1. Identify which of structures P, Q gives the largest calculated value of relative contact order in percent (Cα under 8 Å, 6 or more apart).
2. Out of P, Q, which structure matches -10500 when helix-only ellipticity at 222 nm (-39500 (n - 2.57) for each DSSP H run of 4 or more, over all residues; to 500) is calculated?
3. Could you figure out which one of P, Q the value 15.9, 47 for Rg and Dmax of the Cα atoms in Å was computed from?
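A short reminder: the numbers here are calculations on the coordinates, not readings from a lab. Note that the structure is predicted; figures quoted are calculated from it, not measured.
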Structure P
Amino acid sequence: MTKPSPPAARAARGAAVGRSIGIGLMYGLWKPRVLGAWRVPATGPVILAVNHAHNIDGPMLMGTAPRPVHFLIKQEAFVGPLGPFLEGIGQLKVDRESTDRTAVTRALGVLADGGVLGIFPEGTRGEGDFAAIRGGLAYFAVRSGAPIVPVAVLGSTERRGRLIPALPPLRSRVDVVFGDPFQAGDGSGRRTRKALDDATVRIQQRLTGHLENARRLTGR
């Protein structure tokens with residue numbers, strides 16, 4: 001593996017700091033139960049595909065994943081002092097309304113440098129059931145060859161907190177379940193529209209299957 005460029009090295013250090021912050025906040029405020037973290041490859045590029053039902057799902061994964069994560073985050077979140085903070089901890093700003101070539105290049109750079117890219121395949125917060133998968137995940141997986149690890153965050157929307165209704169109750173349990181890594185492509189290396197569409201179908205099947213297993217495993 002080639003030596004990361006200075007910006008990439010700074011982003012990697014920032015993501016490591018972000019992970020430390022996430023560990024402190026998530027374990028300090030809630031009680032994460034992490035299952036299957038050993039399934040995340042210890043080295044090399046990997047994509048974590050996470051369901052998204054609550055705003056804490058991303059920070060929860062950053063604090064519970066065994067490696068620092070660079071998330072693709074909507075540009076609307078990069079407002080005020082939060083913007084420099086998110087950039088400082090290695091997170092990637094993306095314009096969801098267009099083909100954001102800068103974000104694509106940076107995300108592929110994370111994978112080329114052997115890092116971990118976090119993606120919400122649904123594109124936005126919703127039911128968190130992987131019912132609608134955007135094609136970006138397939139593109140990154142097929143283009144980079146990085147394995148996808150499905151992740152289910154469960155329990156973040158079950159109840160509202162008394163002090164802060166927008167958040168889960170403090171010290172409540174949130175389950176984070178990691179699945180087996182898999183390749184999205186068919187092994188041909190093709191990146192045609194049909195190949196990416198087929199990869200998206202395979203991805204959705206694997207993600208929904210993992211979510212069903214995670215719910216059975218956790219009883220949620």
Structure Q
Amino acid sequence: MTASVLGFPSVLGLAPVLPVAVLSDAADAVPLARALVAGGLPAIEVTLRTDAALDAIRAVAAEVPEAAVGAGTVLSPARAAAAVRAGARFLVSPGWTDPLLAALRGAGVPFLPGVSTVSEVMALLERGVREMKFFPAQAAGGAPYLASLAAPLPEARFCPTGGIGPATAPAYLALPNVGCVGGSWMLPGDVLARRDWGRVTELAREAAGLRRS
């Protein structure tokens with residue numbers, strides 16, 4: 001379910017941390033992606049929450065080939081298709097429905113449908129999907145919850161996202177069923193507002209240094 005024609009088979013193996021960006025100005029996308037790559041984070045999830053999101057994905061795909069740009073908050077088949085047309089190399093959703101899952105499967109890029117309950121995980125496993133987003137991670141039980149799933153559901157692997165920061169990320173990354181964590185702590189609002197790309201690189205480098213214990 002994660003086979004890709006675009007150079008990597010899985011979102012979970014790109015880096016220990018997947019930066020999640022909400023961009024209101026597409027002009028910021030290229031310098032932001034370059035700053036993240038310079039800090040050792042080669043992937044960026046641009047959420048489809050703003051009017052600038054698709055243009056931001058398009059710009060990174062065209063101008064920063066060393067970055068793997070993806071689309072987050074994919075809520076419909078139409079948005080999945082639009083994101084891939086813009087150049088998204090992976091797709092992430094906070095949840096899933098059967099029509100959306102069918103669209104993600106057909107997109108030709110790796111994808112992470114979102115789950116927050118055991119039943120949702122089991123339903124995806126029945127459908128052949130083994131890599132998922134766990135969201136909202138902290139509110140849904142955090143690292144202890146995911147740890148409790150490892151024994152009964154060992155084939156499921158996760159990218160937990162939601163409320164995670166540098167203090168909590170290592171506990172997730174130490175789990176055998178976690179491939180990476182998603183977060184935005186390396187993209188503080190004040191840093192982005194003043195376009196301090198050097199500081200983004202510093203924070204990305206710290207995040208990239210988080211490794212499984």
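1. Structure P gives the largest value of relative contact order in percent (Cα under 8 Å, 6 or more apart) among P, Q.
2. Computing helix-only ellipticity at 222 nm (-39500 (n - 2.57) for each DSSP H run of 4 or more, over all residues; to 500) on every structure in P, Q gives -10500 only for Q.
3. Matching structure: Q.
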